[in-house]
1. For which of I, II does distance in nm of label points 7 Å out along Cα→Cβ at positions 145 and 185, calculated from the coordinates, equal 2.3?
2. Which structure, out of I, II, was mean count of other Cβ atoms within 10 Å over residues 9-16 calculated from, if the result is 19.2?
3. Looking just at FRET efficiency 1/(1 + (r/R0)^6) of positions 201 and 241 (r between Cβ atoms, R0 = 41 Å, to 0.05), which of the labels I, II belongs to the structure with the highest value?
4. Taking 0.85 as the value of FRET efficiency 1/(1 + (r/R0)^6) of positions 1 and 313 (r between Cβ atoms, R0 = 35 Å, to 0.05) derived from one of the structures shown (I, II), identify that structure.
5. Where does the value 14.4 come from, among I, II, when Kirkwood radius over Cα pairs in Å, for residues 137-248 alone is the thing being computed?
6. Can you rank I, II by mean count of other Cβ atoms within 10 Å over residues 217-224 and just name the one with the largest value?
Structure I
Amino acid sequence: MSTAGINDALLDPIRQAGLSELAAVASRNIEKAKSYAEEKGIPKAHGSYEDLLADPEIDAIYNPLPNTLHCEWTVKAAEAGKHVLCEKPITPTMAELDRVEAAAKANNVTVFEAFMYLHHPQTLKVKEMIQTGQLGKLQMINSWFAYYLPPEDKDNIRLAPDLAGGSLWDVGVYPNSLAIVMAGAGAPVEVWASQVKGETGVEVYLEGQMKFANGVVAQISSGFSSPFREGAHIVGSDGLVKISEPWKPHQSGQGSQIIFSTKDGAEETIRIPQSDPYLYEVEAMEACVFDDAEPVVPLSLSRDFLKSVLALYQSAESGQPVTL
């Protein structure tokens, strides 16, 4: 749904997945849709999103529209009987998430948020290490994701306040979601955040701290005003995990690795074979549709993610801690 640049990450995984077929693309302009379809080797082009949803041959859609359009078109897709992989953040408000959840339930379709890294073996391995006690008692999660976005690029939707722009909505949702998944205690019970706003009024840097009901603390940061940087450290009483490529672990083309250090000074490198997190995401949708599997990222988990992001923004605006 649309010719967004982010589509490129999904085109080949859809083709590679065993039960999926890349069948159509829609744009609000038929000539643009046809040109894109020809360029990308997509069989069918639609000149409106409505035409795509009316196509009886389409079973599922990918929604990469701007953040403020996620709810409207995910709900319309669900009402048309289509399953939806919706780009993150699934919605920027709780009321919209309620609408999405109600539409998915009423129309018996799968809808989930496109956090590809949560499907990847690297993430699942770290989660397993925590759950089996290899890190001892979990204490702290520290993660970050930032890159440089030229401030003069004022037409970029990531800098548009009316389109839910800002670094937390764009890349900060990754450290936020990682903290919640690894802490394993639902949404945080208290957050604090500080931000720096850019010329358009959205924040170009944000740092936050999150406290969970089980005592785990997370520190996260996101930004548009520094060189590219990413990473995560997960600290327990007995061990530390360092993840150098937490979000797109296959991008280097050489697989990925995590470093596990113990309190007695031993260090182990755990290598994860190269694999595409976007392919796992597509296969997760297939499992939901064909096998009634539960989503890796159910809407209940997306609700915890959203509660946290909204509280972080509230704290950043007020300068005060926020209790959830």
Structure II
Amino acid sequence: MIERALVVGLGSIGARHLRLLREALPASDIRVLRRSGCDDDIAGADGCFESLEEACAFAPQAAVIANPAPFHLATASALARAGAHLLVEKPISDSTDGVADLIALCAQEGRLLQLGYNLRFLQTLQRFRDELAAGAIGVVCCVHCEVGQYLPDWRKGTDYRNGVSARRALGGGVLTELSHEIDMLRWVFGEFSWVSAWTGRLGVLDIDVEDSAMLQIGFVRGPVAQLSMDFLRRDSTRVCTAIGAAGSLRWDGIAGRVSRFDPEVGAWKDVDSQVPPNDASYRAQIAAFLGAIERRTPDHIAATGADGLAVIQLVDAARRSDAEGGCRVDVTQVAT
């Protein structure tokens, strides 16, 4: 039974985690750690800390790390030593430096480490993965994936220029902020082998990070994928299409649909269609985290620390590729 829990950071994602954690643990003592100072009354919280030392003294049994990515490792390490199991928002950090140390620390201390890649909990993505594994379109030859949403529309009522996504010092940019797609590709198609990348600013947003990235990704066993990521498109898009020897399979994460193109009839047909409630995948993620703590074993669908490291290795490799003119970089050679 979780008696004490902590949420670190109270931006939009931290506030969502706090609300859902309170829903899951109505009788628990849930506190917040926030760098901008404590308010007298935070909905869903029993109290607030302004320092990491105070939060560690509280000895939470579970902690959600939702502050900016450059601060994840220091915060998570201190809380793991203080006795907390960890749910760390994506990405695990803004680079690979120190990530392996956090994973080793959690293993040494007996702490669970789960990453906030909540797309794994969408029924349609699970169906997409299962259909491909069952050979629905034969051997997959190549994959086309794109994700994009206009950054100023992400969080209504806020100035996008002040948000984490827009600022390099806070770990922003499409490679990290849209890294859900990177985790999704690895979860569905297997381990990364190499990447060739271009990143940059193509729009007129007032940000100091990349607003677009074009990645070509090779897998150890399987296809080559093309991944397009941006902060620019007004028609919000999250689509992945796998092209196989016996047809194509498409996942549309926004429409909540998996469709198969049957070459014999020359048409697309829905395999699964479900638009979940807005919080569904986050609620399932919290449930998996708390259930894993009770069982003392990782949930089979949850992203682990090793999964988080694999994503940031791909990000670091993509940055290196871009800096070297788009050359192919071996992801397995990226330092950890």
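1. Here the read-out was taken from I.
2. The read-out was computed on structure II.
3. II
4. On the way: I: 0.85; II: 0.45.
It traces back to I.
5. The structure behind it is I.
6. I
Here, each number is a calculation from the coordinates, and none is a lab measurement. If you're wondering where the values come from, they're calculated on a predicted model, not measured in any experiment. Cβ atoms are built from the backbone, for glycine too; each structure is taken alone.
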